[in-house]
1. Can you tell which of 1, 2 yields -4500 when helix-only ellipticity at 222 nm (-39500 (n - 2.57) for each DSSP H run of 4 or more, over all residues; to 500) is derived from it?
2. If mean count of other Cβ atoms within 10 Å over residues 119-126 is calculated from each of 1, 2, which structure is the one that comes out at 14.2?
3. Figure out for me which of the structures 1, 2 the number 0.40 belongs to, where FRET efficiency 1/(1 + (r/R0)^6) of positions 47 and 111 (r between Cβ atoms, R0 = 30 Å, to 0.05) was derived from the coordinates.
4. For relative contact order in percent (Cα under 8 Å, 6 or more apart), which of the structures 1, 2 scores highest?
5. Using Cα Rg over 2.2 N^0.38 Å, for residues 79-134 alone for the comparison, can you identify which of 1, 2 gives the largest number?
6. Which of the displayed structures (1, 2) returns the greatest value of mean projected area of the Cα convex hull in nm² on calculation?
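Derivation of every value follows stated rules applied to the coordinates shown; laboratory data play no part. Just so it is clear, the structure is predicted and the values come from calculations on it, not from any experiment. Cβ atoms are built from the backbone, for glycine too; each structure is taken alone.
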Structure 1
Amino acid sequence: MQLGQTLDANLIAVDRKPFKPESFEGVKLLGHVDTSQTKLGESVGQITNGTGVDVVFDCVGGELFEPALSTLRQLGRYVAITSVGTRRVSFDLLDFYHRRLTLFGVDSRALTVAHCAKLLHAMLPMFEAGRLRPSRISKRGTLADARELYSFVDRGDAGKAVFVAPH
């Protein structure tokens, strides 16, 4: 979200839980959609006055794929980086090509340490200018704590959970 804001994107946060302002500290949002309470397409339609969005950056996949795809405007782009739960999705192919949408799959596992270093180096001026801030780390643990850390993330608690190597 911070990177999108730094690139002057108008942002809509989508979550499966009620809005937690602390999760978006310092990020200006056009709106927020809680998919446990409202339908994604209808909510995004209201927020965008029916125009839809240019880009969907999907960090969930699965059951939210088709509803998120429906929020794209003509020539929209969909970036999928993971799929939680359901791996197979379906969508209206006729609608997809009539709206001339583009689907991108990004596999961060394919990035080498050198690739990551280049990306971080490119973002360094944004961190130095205060336009990007490191995520708040709320939980740390070893691989033995994996269940607890993943539960923390699944609950949607504010902050990040990270694995640390034992000394």
Structure 2
Amino acid sequence: MLEKDEQRLQQLVQSLQQALIDIPAASGQYKSLRELKGKLRWPVAGKIIRHYGSSQTAGKISSRGVQIASVTGADVHAIARGRVVFADWLRGFGLLLILDHGGGYMSLYGHNSSLYKEVGESVDGAEVIAAVGSSGGLSRAGLYLELRKNGRPFDPGPWFKGKPAPLQAAR
């Protein structure tokens, strides 16, 4: 089941990449995400409960992102300036929003209760883009965050300053 969900997400990202070739971002619109490595702020307050690469479903599949336990309705912030390339339901990921940051970089935000942005909209770094939820089969509220370069997921941890803010800081 999780393998099929991962395949769906991979196919979606590949089709988005193909579509983005035909719709280039305005030059100078985005600061390269690479320049922000180690400086990004986590998109939501909470606690990381699943790390990149950790085993899921009896070790058959590894997590391609991080799961941050949070509070239902908490604000989800864009990690950097970008444009919305997907904002809809995807089985296994619930309400999913994907931002294109240019240069082949994308950030994916899953399991939201609400999406506040639509495909084609530009967002600034730290702008509120969604609300934390448990859509797509989560047993508790949280945000699934994944970073990709040229369609391939990579460990988001080193790209952020410290840990997500504690939940009490979100209130």
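1. Clearly, the read-out refers to 2.
2. 2
3. 1
4. Working: 1: 16; 2: 28.
Looking at the calculated values, the largest one is 2.
5. Top value of Cα Rg over 2.2 N^0.38 Å, for residues 79-134 alone goes to structure 1.
6. When mean projected area of the Cα convex hull in nm² is calculated for 1, 2, structure 1 comes out on top.
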